[in-house]
Structure I
Amino acid sequence: MARRFFKQFGMTILSLLLISYLVLQLALNVGDLVEIEHVTYATAMDKKELDAYIFRDERVIESNASGTRSYIIDDGEKTNNGQQVAITYSENSSAAVQDRIRDIDRKIAILRKSVIGNGKSTTNLEMLDEKIDALTFDIIRAVNDNDLDKALRLKNDLTVQINRRQALITPPTETDKQTDYEAQIASLTTEKSSLEASLTGASVIHTTTSSGYFYSAIDGYENVFTMEKLQNLTIQEYNELAKETPDQRLIENSVGKLVVDARWFLVCKVDKRTASAYAVGSTYDFVFPYFSGRNLGMKLQRTISQTNLNEVVLIFNTNFMPDGFNYTRTQKVELVAKTYQGLKVPVPAMRSVDGQTGVFALDGNKIIFKKAVVLYEQNDYYICALPVDPQYPSRKDKAYVSDNSVSLYDQVITSGRNIYAGKILT
């Protein structure tokens with residue numbers, strides 16, 4: 001029994017020694033294993049998150065009329081002075097009829113655009129297919145960006161192109177008038193006339209008092225974020241804006257509002273040190289999380305500061321009114337101080353050798369050292385300068401591959417043991 005025990009014990013010891021030997025040999029023979037990543041081209045932005053307020057020149061269209069309201073024009077549509085924008089009916093049925101009339105007007109507008117003309121763009125099937133493909137992808141992108149208003153507008157354009165294509169493939173006949181758009185327009189026009197004649201009950205027509213862009217939504221801040229307040233704004237008044245509340249009376253007794261000037265303003269506050277980096281008259285990019293994180297350039301119009309306060313109010317403006325933009329009065333924005341473009345290099349790949357900053361890269365199975373000029377650091381990578389082609393020193397060429405400086409698509413080493421320039425990996 002004892003002999004059997006010692007035999008098993010001895011076998012166990014020998015097994016452990018054998019395993020230890022194998023582990024040691026494995027460790028000695030995998031010293032050349034390295035991890036690599038490819039250098040890519042990237043853009044990074046030095047951003048500062050801020051709380052911002054939006055000011056626009058707005059005129060509220062007030063009304064105390066009670067009943068069911070029907071809008072004649074769409075949000076964001078440009079209007080003239082004295083133009084009808086909505087009708088309030090005393091009877092619900094009349095409002096429903098007016099909504100149907102508006103729907104007919106939209107269909108007639110689409111059908112009129114669908115009528116095939118003599119131009120190449122409306123008679124060339126290949127060009128129509130290209131437009132249909134482009135509009136389809138634009139709608140998909142708009143939906144992905146949560147810009148449903150834009151998607152709906154593009155849907156009408158897509159319908160027009162599909163109608164034109166259908167008319168080319170299957171022209172109308174005596175028995176099939178599906179693509180006879182002129183006949184459909186005539187039928188809808190007759191229906192519209194009949195509906196207009198059936199309207200009964202009292203109604204109030206709401207018209208504009210000036211030209212501008214119409215919006216049916218009222219947030220109650222129209223009398224707070226005014227051009228007059230912006231013109232005379234102080235730092236103390238800016239700090240008080242957060243305490244403002246919406247005017248419910250305005251919300252309940254208004255048909256909508258007119259934005260009478262395409263120019264709108266973004267107002268935010270920073271410390272004096274940050275403000276010193278921005279120059280009046282220059283344009284800076286903002287990232288708007290409420291606008292699917294997209295960028296918008298705005299010009300710094302003026303600044304507000306006081307000698308006894310370490311705060312500066314920055315007032316930016318732009319005339320650009322993007323489709324589907326969210327004009328929520330108070331929102332988080334990211335002010336882009338500077339944009340960097342260059343080579344994206346992982347942080348673990350960056351090293352210092354003999355006082356020079358650079359990376360170890362692979363040239364076949366040989367390790368070489370290549371210098372790198374760091375422009376910006378963000379999270380887990382650096383943005384580095386492109387290498388300079390000595391034949392074209394003033395040109396930034398992404399495709400140029402340098403023997404001495406990190407270049408696009410280089411295989412850089414992010415981890416490994418006993419790494420040095422000149423080593424041959426086996």
Structure II
Amino acid sequence: MKTIFSLSTLLACISTVFCLRNDPSILVIGAGPAGIAAATRLLERGFKNVTVLEAESRIGGRILSVKFGDAFVDLGAQWCHGEEDNVVYDLVKDFNILRHSTLSKKFYHSSGKVIDEGFSEEIFNIMDEVYTADGNRHVPDYLTVGDYCKQNFNETLHQKYGHDREKLGLALSTMDYFQHKVLGFEGSFSWYEPAAKNDYRDCGGDLQLNWNGLGYKTILEVLMRKYPNKIRQLPIDTKIILNNEVRKIRWNENLLKNAVTVSCSDGTEYTVDHVIFTPSIGVLKERAYTMFEPRLSDIKHQVIGNIGFGSVMKVALHFPKRWWGDENGFNFFWSSEDKWSVLRDLPEDPNWIGTSWVTYLYAIETTEKNPKVLIAWFTGNFVPVIEQLSDRVLINGIYYVLKKFLSQEYEINKPDRINRSQWYSNPHFRGVYSFQTVKCKRGNGVTSETILATPLTNVENRPIVQFAGEATHP
């Protein structure tokens with residue numbers, strides 16, 4: 001998953017605030033990591049007239065660390081991706097929090113048969129060679145991730161296993177799993193949405209560092225100086241107003257002070273000198289036309305449409321007792337016949353064009369410091385429907401998959417409770433993280449993210465409304 005905020009972008013935003021005098025009034029919209037980073041930096045630099053508005057009943061945005069079982073589990077942002085040129089890593093590296101994650105490279109087949117571990121690892125290594133989140137690929141601009149991955153995965157498998165018909169057939173049947181795995185990284189509903197060539201670059205070093213049971217929320221506590229010692233914490237709690245959704249942003253380019261009036265769901269209005277807007281691109285896609293007055297430029301609306309945004313769903317499963325021994329996860333792939341059999345076994349459950357929702361569950365992972373908890377991952381275009389399923393249906397469906405794939409090796413007990421993400425259903429997010437589509441490039445190095453990040457300015461060309469957050473940075 002992408003880093004949820006770009007501190008360098010925010011610092012550039014904040015530096016422009018220094019152009020304003022006499023303790024300007026600053027309103028930060030959104031108390032996710034981008035909003036918290038902006039507010040804390042402003043407070044550190046001596047600005048006092050700062051207010052943060054948050055539509056949810058909590059801070060964190062798409063960081064959602066919840067106490068579940070013996071530790072915190074992350075239903076949103078989960079890993080620190082890399083150790084070089086990574087602001088998240090730089091902020092916490094001296095606290096000895098992060099740990100290496102060992103993810104499973106074992107495949108399990110819907111027939112219940114055990115897949116040879118050596119063969120499983122070979123397939124995983126091929127997937128990792130074909131696809132990385134880093135978009136520095138020498139391919140045409142019009143090519144999608146799906147086009148690129150499908151062609152290269154097929155070619156590599158035929159080269160490696162073409163002499164062995166049985167192995168080749170088994171390897172090719174992992175294509176559906178590969179697609180779900182890619183969607184987990186891209187955050188899209190289809191792998192034909194993201195561009196194969198994009199501006200996202202991996203940071204060097206370990207790309208999947210976990211938070212050792214403390215949760216990704218720790219980065220918020222570090223930003224607010226609540227961690228490791230609350231004695232030094234910034235006075236930000238008194239600046240945050242929760243449960244207050246922004247409905248309208250009226251901005252006047254002719255005013256040098258009090259240029260922006262923000263109207264909220266509870267009827268309150270804030271008239272300020274400067275606004276930093278951090279909600280997701282999903283919110284902008286749904287509400288940009290009605291939220292801003294005067295409306296944003298045509299080019300800004302165009303790039304809001306061009307930037308991709310989808311969703312991933314995670315379900316935390318708590319079991320009465322640990323049944324998986326020392327395993328650190330399971331990866332599932334289905335035969336066509338077994339996909340059809342699910343429709344007979346679960347006839348009342350929702351399906352998408354003859355494919356049951358349970359087949360969108362592609363991986364289950366362990367989580368740190370939580371011996372009785374597993375995390376189930378769902379990706380694909382059926383996620384919005386799966387988010388609406390009841391706990392009972394989710395538990396029964398996931399239990400069905402576990403028994404179908406693993407009962408020959410394990411004595412599985414049924415989850416006794418769950419906690420799940422609902423990023424797409426939530427109108428304050430409408431998804432997880434952005435990605436570049438083939439429409440995002442505009443030539444001369446200009447991207448949709450660059451245009452989105454361009455501030456709204458006054459007659460003196462000073463920013464009065466600025467845009468921050470992960471969608472303003474590739």
Structure III
Amino acid sequence: MKHQKLFTVLLTGLLVSPVYAAPPANDDLANALKIVLPYSQSQKTIDATTEASEVFPPCTFSEASVWYQYTPKKDENVVFDTLGSDYDTVLAIWSGEEHPLTEIACNDNSLLTTQHSQINTTLKKNTRYFISVTGFNKETGTLHFNAKTLESLNNDDLSGAIEIVGETFSYTQETTKASTELKEPPSKCGKDGNTTVWFQYTPRTETTMLLDTLGSNYDTVLSIWKGSKHPLTELTCNDDRDEETIQSQLSMTFRANSTYYIKINRLNKDAEQTDILVFNATPDEPGSTEPPDSTDTPDLIGAMGMGIDADGNPIETTASFSGTITTETGLSGNDLTINHTDNIAISVTVQVDNAHIDETADILMVVAIPINDKTVIYYMRQGTAWEEWTGQVALLEAAEKTITLQKTFTRTLFQGSLNQLPATSYIFYMGYRLQKNGHIIFNGTDPIRLKVQ
């Protein structure tokens with residue numbers, strides 16, 4: 001009984017005695033956490049305090065601070081932010097060695113939200129800077145603090161496109177002074193502003209990637225293109241990830257050993273704003289990510305098609321094409337190098353433009369054989385035979401006449417041995433021509449490429 005009473009007294013004491021939680025380890029300036037870029041950290045700030053001689057951030061009333069410090073080894077353009085925090089933060093950068101410090105920059109609300117903070121500024125080498133995060137009106141919670149070096153604007157033009165390397169890729173840069181090239185085509189997902197930057201991706205194997213601009217502080221358009229110089233051909237694009245997000249996101253399967261260009265441009269340019277782009281590329285499962293906005297991203301089976309009218313002028317289309325070369329040895333792809341003794345099958349699956357379903361059309365098949373940089377010989381399939389073609393649209397004969405277009409269909413362009421063909425490169429095109437107006441829709445953005453050796 002005596003032990004039971006003692007236990008009761010101890011338990012009662014625990015229940016009624018106040019519990020004092022310790023403040024964060026970096027609550028005071030003297031304990032500011034040293035950081036190395038890139039840096040990302042999460043911590044609770046519930047019991048953060050304000051020191052007696054601490055200067056409040058001048059951009060708004062806030063208290064309950066935690067502290068970081070950074071000393072760059074060279075002059076750097078750096079962005080700090082609190083994106084992902086669950087309370088209203090205030091971010092400030094300071095110089096000095098003890099309180100009261102001298103404020104360099106301060107931000108309450110970034111352009112992205114009314115709760116998170118973001119600062120980008122140039123820091124001098126071998127100078128120690130202190131960074132404080134406080135809570136608006138003394139708010140506290142779970143803080144997410146991030147710091148990155150802003151990369152130089154070397155990818156303003158297509159020729160300077162930055163290569164995406166590694167399984168995951170993230171790139172942060174200031175794009176305020178980005179421009180648009182003379183022949184650069186606009187995206188279908190939104191009227192381009194006057195600032196665009198470029199990335200490129202050449203996977204070694206067929207890869208599905210999720211691309212996004214989440215974390216950027218401006219309204220982006222993300223688009224993917226094929227070609228080697230302007231004007232490129234757009235494959236797919238996205239303006240806003242969803243109704244509440246002005247940044248972009250899309251998923252696409254990239255074919256092995258094919259080079260793709262990714263363009264990011266800004267909508268609604270604000271002359272007084274400093275633009276910070278965050279571009280991310282991560283692996284994605286095929287079909288795991290639905291397009292955020294079906295009006296932005298067509299439901300492609302492969303690459304978006306090209307269209308021309310009866311006079312050869314470009315027209316828009318939502319049709320898409322997926323071409324495949326299959327060998328008897330098990331190789332498969334739309335860009336292969338094979339031996340002339342191999343037996344192969346070349347086929348294309350077409351997803352018809354919604355506006356063309358149930359229309360009457362002819363099936364067209366063409367192969368281009370580059371002789372040198374200036375000369376290309378064309379052959380068209382007429383029925384089952386391949387005949388030389390002059391390249392004039394009006395003289396292009398059909399491989400198959402008068403079919404009714406369904407949602408999808410597949411055709412074989414070639415099947416058999418290559419032993420009678422010269423060892424060179426071949427580019428195969430397939431499409432359909434509407435009988436009512438002569439419009440031609442074909443796989444011009446991503447044709448089938450075959451090199452015979």
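Rule-based calculations on the coordinates, nothing more; no lab input. This is a predicted model, so every value here is computed, not measured.
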Fill in: With Cα extents along the principal axes in Å derived as 99, 65, 42, matching label from I, II, III
III
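Looking just at Kirkwood radius over Cα pairs in Å, for residues 244-315 alone, which of the labels I, II, III belongs to the structure with the highest value?
III
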